[in-house]
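Bear in mind that the values in this text are calculations on the coordinates, not laboratory data. These figures come from a predicted structure and were not determined experimentally. Cβ atoms are built from the backbone, for glycine too; each structure is taken alone.
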Structure 1
Amino acid sequence: MKNNARIYIAGHQGLVGSAILRLLQQHGYSKLLLRSRAELDLTQSVAVKQFFQVEQPEYVFLAAAKVGGIQANDTYPADFIRDNLQIQINIIDAAYQTGVKKLLFLGSSCIYPKLAPQPLKEDYLLTGSLEPTNEWYAIAKIAGIKMCQAYRRQYQFNAISLMPTNLYGPGDNFHLTHSHVLPALIRKFHEAKLRNELAVSIWGSGNPRREFLHVDDLADAALF
């Protein structure tokens, strides 16, 4: 990928997209195509098609998604499956139709079964039931992965997928109920410190293990 390549970062203002943007800028990529949600609603197929036809990106980082923590996923299941399916379908198809050279789709480790053996292997995908609190988001992400595979198989479209685990870093969301686990914990500890509280209440039994990845390390992997 040359420094003068036309690169579209879908979701450049989010945690992942902003990290990819920072890294590309550091490496001297200058023709970066960026649109805010107000400028381009990725759930609208006509608008997405027009954008790709006019701007003609050569490479696409698909980091746009409706994301949230356990409570948000459990409270708004329809929003999570609808919005993410629409975003993925619109971008992947428009990228293929306009001759994009390569597309990178960002999935999630929640695509794997709740009781999958550890450590996870790609072969475990679709071998069991998902974690019920975020299955709507997971199903949408699985559909995106399978759409990339289908377009590669039928059309030889160069689409690949990455599965990051729980992310943290600059640009994170610290909302108490809509954020992911690490920023939510940081905020709880911070506010407890300010109030001189002796204890902090944390969801869960404390038995499950969680993996964390700094978003800049993910950006390195995405560019690689």
Structure 2
Amino acid sequence: MSAPTGKITPTKLVSNRGGRYASALGIGLAAPDAGERFKWFLAALLYGTRISEALATRTWREFAARGVLTPDRIVETGWDGLVVILDAGGYVRYDYKTATKLLAVCTVLMDDYGGRLDALHDAAADPRDLELRLKALGKGIGDTTVGIFLRELRGIWARAEPLLSPLALAGAYSLGYLRPGTAAADHALAKLRYVWAADGQPATGFADFESALVREGLRLLRQRASA
């Protein structure tokens, strides 16, 4: 399979733009501790709302500073306490709704999977079933949140195989990793994996490349908005 070389090597792109968002938060997604996956799930719930990346990041750090990073701690904190944390992070516009969603999601996760996202993954029959199970945790978990969460677990969870996001595709086209006309999402994903491997990088690190493409897509979106 031939592939475009792109304007910059994938390795250089990750170095310049940054890789997994979880790594930037100090979350070790591949760690044996299942709690690390939940930390990222909490972050994905915040990033999945129509709020700026900076505010979502700041809000997650408020949760981290208070040690509210597990399903049971979120439930123990209660609705009022969660609103305080959300407001401190600047999540004011969505504070009430998000506090309600967090409580509902964590309650279902604890009741159905013992509070362990790894157990949810293991119970899934395939990638699509995994996505459905995540959405079933609570109202408000849609394709965007699930895509953000699972994107960074490629190569870590066997059934983490979300579709490429429009932002990642936009970044890939802009940088020349994909040729115009690569419409099928699965075909585009296969090509990008090939480009990553051809740069001498392991499959387990592909999520860093994908996240860098998302960052590039966001840069392009902001650029167009300010034009």
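A few comments on the model shown:
- Test item: FRET efficiency 1/(1 + (r/R0)^6) of positions 38 and 198 (r between Cβ atoms, R0 = 35 Å, to 0.05) calculated as 0.50, pick one of 1, 2: 2
- Of the structures 1, 2, the one that -13500 was derived from, the read-out being helix-only ellipticity at 222 nm (-39500 (n - 2.57) for each DSSP H run of 4 or more, over all residues; to 500): 1
- Structures 1, 2 were shown, and relative contact order in percent (Cα under 8 Å, 6 or more apart) at 28 was computed from 2.
- When mean projected area of the Cα convex hull in nm², for residues 102-157 alone is computed for each of 1, 2, the largest belongs to: 1
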